[in-house]
Structure 1
Amino acid sequence: MAEIYEIVETASKTGKVEKGVNEVTKAVERGIAKMVVVATDVDPKELTQHLPILCEEKKIQFVEADSKEKLGISAQINRPTASIAIIETGEAKLDSLK
């Protein structure tokens with residue numbers, strides 16, 4: 001699980017990430033997201049349940065993280081976030097999760 005947060009942190013420092021369900025959804029629909037990370041502790045679950053389906057349709061890598069707090073911190077924002085889309089990987093190695 002720690003690998004996911006490291007990848008998000010590296011991508012947010014050296015590449016480009018979108019934060020929040022609305023921005024992530026737009027990035028996936030446009031096909032510009034390289035990877036989507038969704039926190040599993042989001043309540044209500046309906047906020048993010050469309051993302052795995054969209055990612056599958058668009059052939060975008062989808063992973064889950066256990067904490068929206070940790071996801072927000074690793075994305076360099078001082079608040080919890082339900083989801084992150086990595087747009088430009090920067091120095092992050094996405095294939096290390098496979």
Structure 2
Amino acid sequence: MDAQFSLAALQFFAGGLGGFIRGVVGVYKSYSANPKAFVFDWKLFGISIFVSVITGQMAGIVFNGEWRSSLLAGYAGSDFLESLYKIKFNNLVKG
């Protein structure tokens with residue numbers, strides 16, 4: 001039982017780390033593009049990391065506990081979900 005818990009915790013943190021790295025990259029890009037108009041949104045940042053944790057957990061389960069897949073899913077997964085959201089939102093606004 002302890003081994004399963006430690007594996008789940010590792011996947012949890014790996015997914016969160018991937019999401020955190022992705023979030024920091026996004027904040028840096030936004031700030032670099034227009035520093036005067038930059039506003040940091042803690043809620044969006046937190047939700048992004050939360051989604052990354054869940055995505056990392058699922059990837060770790062699918063890939064038999066591989067923490068690197070959790071890290072990658074946490075990084076790329078939140079970006080993928082965010083892109084889907086933007087596409088869906090644009091479709092709702094346009095038509």
| note | One of 1, 2 was used to calculate mean count of other Cβ atoms within 10 Å over residues 12-19, yielding 18.0; that structure is 1
| Here helix-only ellipticity at 222 nm (-39500 (n - 2.57) for each DSSP H run of 4 or more, over all residues; to 500) has been calculated and equals -11000, so which of 1, 2 was it run on? | 1
| Upon calculation of Cα extents along the principal axes in Å from the atomic coordinates, which of the structures 1, 2 produces 30, 26, 22? | 1
| Thinking only about distance in nm of label points 7 Å out along Cα→Cβ at positions 4 and 28, which of 1, 2 has the largest value? | 2
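Upon calculation of P(r) over Cα pairs in 10 Å bins from 0, in percent, for residues 20-59 alone from the atomic coordinates, which of the structures 1, 2 produces 29, 46, 19, 5?
Corresponding structure: 2.
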| query | Ranked by distance in nm of label points 7 Å out along Cα→Cβ at positions 36 and 52, which of 1, 2 sits at the highest value? | reply | 2
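One of 1, 2 was used to compute relative contact order in percent (Cα under 8 Å, 6 or more apart), and the result was 46. Which label is that?
The value was obtained from structure 1.
Every number in this text was worked out from the coordinates using simple rules, so none of it is lab data. Bear in mind the structure is a predicted one, so any value in this text is a computation, not a measurement. Cβ atoms are built from the backbone, for glycine too; each structure is taken alone.
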